[in-house]
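Rule-based calculations on the coordinates, nothing more; no lab input. On a predicted model such as this, the values are computed, not experimentally measured, just so you know. Cβ atoms are built from the backbone, for glycine too; each structure is taken alone.
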Structure I
Amino acid sequence: MKTIDTLYIDGAYTAPHGSDMFDLHNPATGEVIGQVRLGDEVDARAAIAAAKRAFPSFSKSTKAQRVAWLSAMAAAIELRSEELNDAIVMEYGAPSARSAFMVGHAVSVLRDAARTLESYDFTRMIGTAAVTMEPLGVVGIITPWNSDAGFICGKLAMVIASGSTAVVKPSEMSALQTQVVIDALHDAGLPAGVWNVVNGLGATVGAELSINPDIAKISFTGSTVTGRAILRAAAETFKRVTLELGGKSPMVVLDDADFAEAMPFVLEAGFMNSGQACIAATRVLVPAERLIEFEQAIVRAAEGFPSGDPHDPQTVIGPMVSQKQWDRVQSYIIKGEAEGARLIVGGAGLPAGQDRGWFVRPTIFSDVRNDMTIARDEIFGPVLTLIPYGTEAEAITIANDTDYGLHAYVAGTDLDRARRVANQLVAGRVLINGAPMEPLAPFGGFKQSGIGREGGVFGLEAYLEPRAVMG
């Protein structure tokens, strides 16, 4: 049992004013493995005040200084890679391949920010006006539990690059991972108050960040429901917002696709991060005339995506993060069958051989209509829906018939055709045939998948305001 009973405010480990304790669990067993003492509104205000004091000096730091700090942050995280990996597996249940990616991502986003900053010009001439890009002030960062270190480091990296300061409210469910990040970044030696971390609930610490007039911007990743509440609260003081919210991403399998080649792409995109990913391709659009062939192929291929012990190198899908999340996923599986979808892989209950933990059987439904609940709601678990379509135009219509627009995917052998389809999908990013992610490209969504973009120049400018001087 590990107890975390400090916050990080003004460059120091600080005892919280809040006194509530929150249990931390191992999702592979359901057992309590630690506790975190939660901060409250008083702690949030203290962190905001520290960041506000640090801003005037930090905003005047040079680009070279900030590049050096970002590089030091990346190196500090990298030095604690093994410790962070252990925390991710223990507290989140990520399989070993995924946890290694998560650790690497936390390092790479800091280095990507340094690379972006090095080549960014904060001053430009537009006609007779000298336009400078100015840091915003104190930024409130609110992060989710499905990639704790990556989200903290990614958002904080751009805040630091911009010359602003920050208060981070991470998910209370990820306190072990957060503590490793805090310890590492403390060693990086940034000026006191530039970054602060307050463990706490959204209803207290998150709410204070959203309404406090000394917060200039909120950067939030999480559910669309919570994002909507933050947007309302932030409007009172005209805070800038970046909201990266939910998704229900389509995987458009074109009728010329080679299923043997496409299937790893389909399943890896659908089951990524144990299905607990906002960009997961959970709506698989399949040409109706090849549906039976596709079903046979995906049933065979799904055998290579077992759910089980995250320490087992053969495991691809780990447990859900909490009992609440497990219950949510089970309810959607039951609802899918009740609505008339045809179950071809998995189903409700624990996987064979598991008698504890929050494991879900990888589940695939076929003959799904796009108006079914399982095709509309973000389930956030390893549940895929196969939706048959007739023509290419119909596939595009179905793909875009969603409240979300975060990611989309296209599989097909004719690359020109695949690009043509990709260009008609309403999504912030579209991947064709398993192309690698470009970390410097903008990341964010259309419609109810959010507001704004992260990553690269677009992500940096989300923390800057232009000022024009003429004469």
Structure II
Amino acid sequence: MSAAGSEIEHPDGRVELASDDDVTGSPLYNHDLAPVRVAQRTWNTWDYAALWVSMAHCIPTYMMASGLVSAGMSWWQALFTILLGNVIVLAPILLNSHPGTKYGIPFPVFARAAYGTVGANLPALMRALVACGWFGINAWIGGAALQVFFTSLWRGWHDALGTWNGHPGTQWVSFLLFWLLNILVVYRGMELVRRIERWAAPFVLVMTAVLVWWAIDKADGLGPILESGKGLSWDAWWPVFVPSLTATIGFWSTLSLNMPDFTRFGRSQREQAIGQVVALPSTMTVFAAMGIVITSATAIIYGTPIDDPIALVGKFDSRLIVAIATFTIVVATLAVNIAANVVSPANDFANAFPRKIDFKTGGLITGILGICAMPWELLANPKRYINGWLIGYSGALGAIAGVLIVDYWLIRKKRLVLHDLYAVDGVYRYRGGWNPAAVIATVLGATVALGGAFWSVMRPIYDYAWFMGFGLSGLSYALLSRGSGPPPLPTATARG
């Protein structure tokens, strides 16, 4: 272990502040944004694997897979698209995970290195708003599961309060109840999140496997299921494949930015990397395959494909089966919602107003904005969900990822001044707290990537939104930063 100035570098490369006293008085500091002490970084390989298993085993994954089949893809075409997309997005996830484990910092603090101590609010709030939309989507799905559960207990529940805005009044009640459950978990803190992820991962996997067994048995074997769809020819497949691949990448482009929120608790770079490499592509592909098998089987069993697992559960006669199935959906949705859609925006809002907003308040803000996102509209049809929501935000988040990766890996060579990430007048002040190069690159990449959503001439670019945003912003940031180099490192700073 070596110490230099205010920082201590450990033999494994992890860095921590010698004392938090130098930064606790800064307006850029609060308890939730503080770098995690090395002794408190306790997450191991299984924790990260369980995190991804529990996040991947969610209804949106199921819906994405079944949506590709509904678009005409065969089972193998859909699985190939999902596997390739998750292998691609794994790269920025791992690259942005590194600073979290090395310095113990969350995503918005990491972003200060590239964007400036004030400018970091730009990527942080962009990421936060997307998370709020996802929070609303998962809260609506969890509420729908509760609705089916309550209806199985009392058949009159469904129509007890009439209808409002095209949905039963009781469904809005179920939605709010599930929303409150999420907020309660948020107020218990990150340790409860870790416990939920560990328990939810194997439970959801086992219960989904049981549902797959039921589907195969009812469809008279796997053969009829695999033969049920021939898929698209090459000419017809490519126009569907490209936006679908972008949507698949967009699915986890959110976590490709804010994984430091989790890897800051990692015991080592090796453990967090192995846990993610093993769990993400494999779990997403396996769970998507389960969704495809079940959806294809329902076409044989009921004469029409049922791509909504909640609607499928509602067809069962046994109240016990409905109760177990809906409980599984609630657990899966709660686990992914807290991990993927609360941790990041809670930290992001805290970063914008460190002295006024802590993690709990940030989580509450996330929940409120999630309702304002009107998730029932985002889920109205598969085209709006995949081509509108997933592809749309992927371009903007891809632009942020391009800047962060170029800055940390190519310009700074993995070296950050931990103390100055919390200092108002440190090396990351740039111009009044903003780094113009990062802001220009991000706006340029996001604007070009999203142009096709509003201008038909650029529509082909929109299908490649994440790739365009990532590549253009990364390249432009490298060019704008050329010659200037990173801010000089103080001689007393630990290097890794």
key: Top of I, II by distance in nm of label points 7 Å out along Cα→Cβ at positions 188 and 332, largest first   = I
request  = Tell me which of I, II gives 0.20 when you compute FRET efficiency 1/(1 + (r/R0)^6) of positions 356 and 372 (r between Cβ atoms, R0 = 25 Å, to 0.05).
outcome  = I
remark   = Value 30 of relative contact order in percent (Cα under 8 Å, 6 or more apart) was derived from the coordinates of, among I, II, structure II
task = Out of I, II, choose the structure whose coordinates give helix-only ellipticity at 222 nm (-39500 (n - 2.57) for each DSSP H run of 4 or more, over all residues; to 500) equal to -12000 when calculated.
result = I
key: When mean count of other Cβ atoms within 10 Å over residues 316-323 is computed for each of I, II, the largest belongs to   = I
key: Parent structure of the calculated result 14.0, given that mean count of other Cβ atoms within 10 Å over residues 60-67 is the read-out and I, II the choices   = I
